[in-house]
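Some structures to go through are shown next.
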Structure 1
Amino acid sequence: MESYLELDYPTRKIAKLLNRQPSTISREIKHHAGSTADEAQVRYHKNKSNCGAKSKCTPEVKETVQEKLRDTWSPEQIVGRFYQGQLSFKTIYR
């Protein structure tokens, strides 16, 4: 897309060449104004690495769970005794 912009192609022509909607091209141009394609790609990967669910299993929680599992506690017992409403027994199984 950067090359097409340098050649002064209109947004609609760029959209047709890239098989995208003109509104998508327009939004991307506005969103990444003043940056190169490489800079935009780096920013995309940085933002993408920050998305998704965060693990509730901290090192302390993990140690406690492993200790109780060694003591033959079930995941349901561990959650019920220590982490009610904070951790799911399914998380322990995973």
Structure 2
Amino acid sequence: MFKDLDPLLHSQLRLAIVSLLMSVEEAEFNFIKEKTKSTAGNLSVQLSKLKDAGYIEVGKSFRDNFPLTTCKITENGKVAFDHYVSALEGYIKLRDSQ
């Protein structure tokens, strides 16, 4: 009856990261940190988990001799997010039908 929720996306911070990346072409680390109100350390750990799952790509470069980390959602990440939202909608629709 209920679809399984992706445990990777069920984390509040990881869901916030993926939701944010769904709305932009790519985002810089500091932008994501600011929007999610995360610490740098926690954000870094969660980005690594999303990257390892193939949900995001992480790019490393330099801007004006300073390190720059950018993140971009992958096709797998978009599909996982869409499935997650669809599963949540199933929970909501069941509640609304009663």
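When Cα Rg over 2.2 N^0.38 Å is computed across structures 1, 2, the figure 1.20 traces back to 2.
Here distance in nm of label points 7 Å out along Cα→Cβ at positions 29 and 61 is compared for structures 1, 2. The highest value is that of 1.
Among the shown structures 1, 2, from which was the value 1.7 of distance in nm of label points 7 Å out along Cα→Cβ at positions 5 and 85 calculated? Source structure: 2. Could you tell me which structure in 1, 2 was used to calculate relative contact order in percent (Cα under 8 Å, 6 or more apart) as 15? Label of the source structure: 1.
Any read-out appearing in this document is the output of simple, stated calculations on the displayed coordinates, not a laboratory observation. Keep in mind it's a predicted model, so treat the numbers as computed, not measured. Cβ atoms are built from the backbone, for glycine too; each structure is taken alone.
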